[in-house]
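**Q** Structures incoming, each one as structure tokens.
Computed from the coordinates by the stated procedures, all read-outs in this text should not be read as laboratory data. These numbers were taken from a predicted model, which means no experiment stands behind them. Cβ atoms are built from the backbone, for glycine too; each structure is taken alone.
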Structure P
Amino acid sequence: MPDATNNPVPPAAIIMAAGKGTRMGSDLPKVLHEVAGKPMLRWVTEACYAAGVETCVVVVGYRGDDVRKALADDPRCEFVEQTEQLGTAHAADMARPVFENRPAGDVFVLAGDGPLIRSQTLARLLELHRRTKASATLATAVLSDPSGYGRVVRNASGGFDRIVEQKDATPEELAVQEVNPSYYCFRSDDLFTTLTQVSNANQQGEYYITDVPGILRGQGKTVSVVDAVPEEDVLSINNPQQLAEVDAILKQRLSPGAPA
């Protein structure tokens, strides 16, 4: 196969959109709550397309038909279903059939409830990923309050070691302020090979996509990191108050004279 750095296949994206979002106080699928006039999922797909993504594979679950209908006018979206919510690695693996008959290429893996993602960040991820011929590339951010996020653990020389989820972290790891906002780019063949090696031996009993970069690094594969993503760009939405905060940020971005 040609070197992707010289003759790149357009990237694809897997977007996880199967969750209910029980803390949102609504029966609406979490990714369909609107921010700045659009469902948050639509902000994610549009950022992907602006970064050169050809196809978005959306993993649906809770009220999946409603999610499909919300993107029915988007011919670049394909849908796969996660019938059991067994974790983010399991969700990503639901997209395996879509990629089985495609040439190996680059694929973003993103959360559908992260509407603050910028196309510029995805473009930086992809550029570094291809330039370093990485198996996985992830973004990190340093937060004043890292509560709720997976922590990025680095080795003695400052390189990436692994991601540890908050519920599995030691007190020392909990003190780390560098977090994982769930922005990934993988070589598709490395991703799907490694997903079969993810264990659910953790506090939640789930299969985490966060384990994949650490497994790849442990196998001697290249894992690259885009650090210093702005704190504002990684705010999560888990309740109506956070929804309102993100809505205000996006409206500010759209205002005349706002920086790109």
Structure Q
Amino acid sequence: MNKDNALATILVFDSGVGGLTVYHEIQQLLPHYHYLYCLDNAFFPYSEKSERQIIDRTLWVCRRLVNQYPIDLIVIACNTASTVVLPTLREHLPQHIGIVGTVPAIKPAAAVSQSKHIGLLATKGTVKRAYTEDLIQRYAANCIVEKIGTTELVELAERKMRGDSVDLGRLHSIVKPWVELKDLDTVIWGCTHFPLLENELKLCLPHVKFFVDSGKAIAKRVKYLLQQKQLFREKAKLDEISRHLIFATAPINHIFGFHNMMQRYGFSELGYLSQD
């Protein structure tokens, strides 16, 4: 992976493995690129950190990788981080690097809901941000919007990706406020971890018709930016092989399960970023 290679390099960043749901959508739409995925597991979960901590940490990780690799585009695949870090990244990183954030899919959820009663399932940080409330007022003013802010659901998703079984009892208790809201027909995944629990959450909320996330919209945005930068590729040349690398900021617990996950998502190498 070097600057002479014609394939562009895309970095996908999250505090944990939830951003893999976004990476998957991007990679399915745009397979002929180099991909870096970084999880800041040393600082996980971001939902329990201050805005200043999240900004400083995200900028540090992105700078480290930008200094090591010829990155063309960065996707912040974390709703909590995206609500606070994007202006700082655009100010302090090289101007040629495109920056894409992840925001709750409130506009499409309001459009698809038939009952106009929707639920936002997100982290505590995302739920309380003024940015989120602004999106609701702008795009879902004609809807009743319920909110659940949870860190525990993020941790359940992380454990599932390591190969652990999901505690349906705990899951049910988290979404219990919505169980009796039978006209709530649409749920927004306000955290990139939550699609990893889609099957289990459908069991807990069988009356919900639509589960809406931002993954496909983000992938389309990435494609658009690559086209604008004249980096879009429909197919690779015969001698071009894309590489998919994953990075962590602390030693991985349950490394066997993590390696299985890497293989499922097509990553060939695991590296570490250490705080110097």
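**Q** For Rg and Dmax of the Cα atoms in Å, the calculated result is 17.3, 49, so let me know which of P, Q that is.
**A** Answer for the origin of the read-out: P.
**Q** Any idea which of P, Q comes out highest on Rg/Rh (Cα atoms, Kirkwood Rh), for residues 124-187 alone?
**A** When Rg/Rh (Cα atoms, Kirkwood Rh), for residues 124-187 alone is calculated for P, Q, structure Q comes out on top.
**Q** A value of -8000 was computed for helix-only ellipticity at 222 nm (-39500 (n - 2.57) for each DSSP H run of 4 or more, over all residues; to 500); which of P, Q is the source structure?
**A** P
**Q** Work out distance in nm of label points 7 Å out along Cα→Cβ at positions 164 and 220 for each of structures P, Q, then name the structure with the largest result.
**A** Q
**Q** Using Cα Rg over 2.2 N^0.38 Å, for residues 140-227 alone, single out the structure from P, Q with the greatest value.
**A** With respect to Cα Rg over 2.2 N^0.38 Å, for residues 140-227 alone, the highest-scoring structure among P, Q is Q.
**Q** So, one more: Give the label, chosen from P, Q, of the structure having the highest value of distance in nm of label points 7 Å out along Cα→Cβ at positions 92 and 172.
**A** Structure Q comes out on top.
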